[in-house]
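Trainee: For reference, the structures are reproduced in the following blocks.
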Structure I
Amino acid sequence: MSTQPSVRRGPSTLLWLLLNGLVLWLVVGCGRGTLYVPMDSGRGNWLSTGGGPGGVAALEGGPQPPLELLWSQNTGAAPVGGALLAGPLVLQATQSERVYAFDLVDGQRVGRRGSKAAVCGPATIAGRFSETLVLSEAGRKPRLRGYDRRTGKVAWEIESSACAPLVGRSDTVLSVTDAGNLLALASDDGSQLWVTALPHHPSTGAVFTDDVAVVGGADGSVMALNLEDGSVRWETRLLDGVAVRGQPLSTADQVFAATGDGQIWAMSRDGHVEWSAGVTGLPAQGMSLMGEVLVVGTSDRSVYGLSTVDGRQLWRYEAGGIIRGAPATTSTTVYLGSTAGYLDALSLETGEQVWTYELDAPVRSSIVLAKDLLTVTTQVGTVYLFAAQSALR
């Protein structure tokens, strides 16, 4: 059993971060309105749902176990989605109407921004230099707000009720609204690029790859729209009256979706159903994919490895708790958090456990990866940052 969480600031950690270009000398204040200066660490910016715009919570160059805890810090409130890795910062939205910023190097809090209202869905980072943090805020007047991370101030806002996970890229933010629209906004000023009334009421947020956005429907439909203008490219009905559950997953070759009856579906890029496979329990908030292995967590305390070719079960791992957040994968490893309060690492090939770490509370959000790094947030608001031990030597 691993030791209990603690803040770790050792010479080996600092040296490793220096060598990787992550120590960026900034003058920052504390408290509300802290200057969030974005810099590209070369490690990418990952969504709070655990993956990139396609919903694929995977990184080939991600950390390999065993992992070492770099630091842990508590926000004092349950998270809204997983953490966001943004250049030299780790950002975490919480149910206390605050977004916390921690230094990637040592975990020190360098900012705490109060949102205007409760954050009701996972956030995203967008902009050419990842300068805009976009939040869905509920309240008497629900809004989408873009915060400039360089100033901590509101850069733009629009009236919109939208609690589905947001997704962004350099110039565009996509939002699925509660009214059933897919809204495309310019990330720099929030101006509307286009809006489309979805042909079926949505049950998921949007994901996108290349020039197509994909949304799941409450009636069992999967819808694909052209990113250029929001026109519907295709729609496929998987099951009548059974909602698509969690985020779909989209790659350059296939689209994957889960339905509430425990079926996992694979479609071609033109919407043709290639196969379906059953799992026990309700699928988690998202799936992960590496190579030809699709990883699915469920409410029956199991994680499944399915073949992307034909859907056959390659392996099944029985976890100690329910899997609610999306697992994450590297070229050899599957990482998952459960309501039992553990971070587990499995072999991608066999599904066997190869490493585990006891956290301070259940995990219901997604695992988030960057090069050599992993972050996970528990339900009591503790943000953990791990690194591969091999990278620290």
Structure II
Amino acid sequence: MENFTFHNPTRIHFGRGQIAAIGGELPATARVLLLAGGGSIIQNGVYDQVKKALGVRATFEFFGVEANPDFDTLIQAVELARREKADWVLAVGGGSVLDGAKFVAAAVPYAGDPWEVLTKGGAGVKSALALGAVLTLPATGSEANSFAVISRRALKEKLAFGHPLLFPRFSVLDPETTFSLPPRQVANGIGDAFCHVIEQYLTFPANAAVQDRFAESVLRVLIDVGQTTLANPTDYSARANLVLAATWALNGTIGMGVPQDWASHMIGHELTALHGIDHARTLAVVLPSLLQVRRNAKRAKLLQYAERIWDIRGGSEDARIDSAIAKTRAFYESIGIRTRLADYNVIAATTAPEVARRLEARGMVKLGERGEITPAVVEAILRLAA
């Protein structure tokens, strides 16, 4: 385990009725840009709760943030925030809205071209508006970290960025706000959170017993509640555990001082940019094939994963690894997420080299925890995912 410094300043208000806590978080003089998606928060009552908590504070609303939030949409929100001199951004929605809010918070005071916030990975950010969140879709962990991913569909780009100034000051997690979500979105959230943990856990041993056991507990919770919360969306206990698991999957805790992979995400971002596939579904396509291609480099942790997550103990090491990878694929399929490129009408023979080329053009030629996933390996992974 390497030396590390851990800092997460986000205050979490968890449970029923916690939207009311917004009133105690925002200064009375705050000028608030309320950022939201397509309007579901109006239909499910979340909007009314938020407006009541905001009270008489100056509030400016921007609806229309897409799944995989688009740069050109968010620029309109940036212009509104600048025009109204907003000093807070309140994201009310899922991970896409939260990611979009982080971009807006960084872009409003940015002196140069806002596109640079993304192309520089956040390195050019010097200041940001204050940020709060009301989470309505458990998935990305964006409510408790300082990272985001933004698309620019006009250029077929999808870029990640981050900065310590982009931690939400506070986040409200009320499981009841997620009850009305469509099953597809809930399944995507489960699948996304699962892969977040895998990216930080399934690498190589680092004498990090606490992080390993914490990661394993989150994985087991996601497996245990996945089908339950899909079948019974108003089961408060199941949904509450999913919401908290998704937050802890990517708030930095399980990644403290340990090697991390993230190649599945980098490859998946390109599949979304090229083909518009939901983010979580790209991960379900990439991950099983990546584990197969990288099975020797990940052998020790794959065996640990097989035993501790899937209770696989008998047979040869290779048989146990095969079974663990098969169970990973089966888990995604069990929550309704298909795991082959062909399921999304994508031809591996043409997409694999294109994704490899795009990553190489970005300088991403040494992906993974060991820096051994080259463009050629990326292509092999996607061909296997056909």
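Trainee: Which one of I, II has helix-only ellipticity at 222 nm (-39500 (n - 2.57) for each DSSP H run of 4 or more, over all residues; to 500), as calculated from the coordinates, equal to -15000?
Mentor: II
Trainee: Distance in nm of label points 7 Å out along Cα→Cβ at positions 64 and 88 was computed and gave 2.5; which structure, I, II, did it come from?
Mentor: Working: I: 3.0; II: 2.5.
Answer by label: II.
Trainee: A follow-up question, please. Given a value of 3.4 for distance in nm of label points 7 Å out along Cα→Cβ at positions 136 and 256, point me to the structure among I, II it was derived from. Mind showing how you got there, number by number?
Mentor: Values: I: 2.3; II: 3.4.
Value 3.4 for distance in nm of label points 7 Å out along Cα→Cβ at positions 136 and 256 corresponds to II out of I, II.
Trainee: For semi-axes √(5λ) of the Cα gyration tensor in Å, the calculated result is 30, 27, 17, so let me know which of I, II that is. Before the final figure, lay out the partial values.
Mentor: Details: I: 30, 27, 17; II: 34, 24, 19.
The correct label is I.
No lab work stands behind these numbers, since they all come straight from the coordinates. The structure presented is a predicted model; accordingly, all values stated were derived computationally and were not measured. Cβ atoms are built from the backbone, for glycine too; each structure is taken alone.
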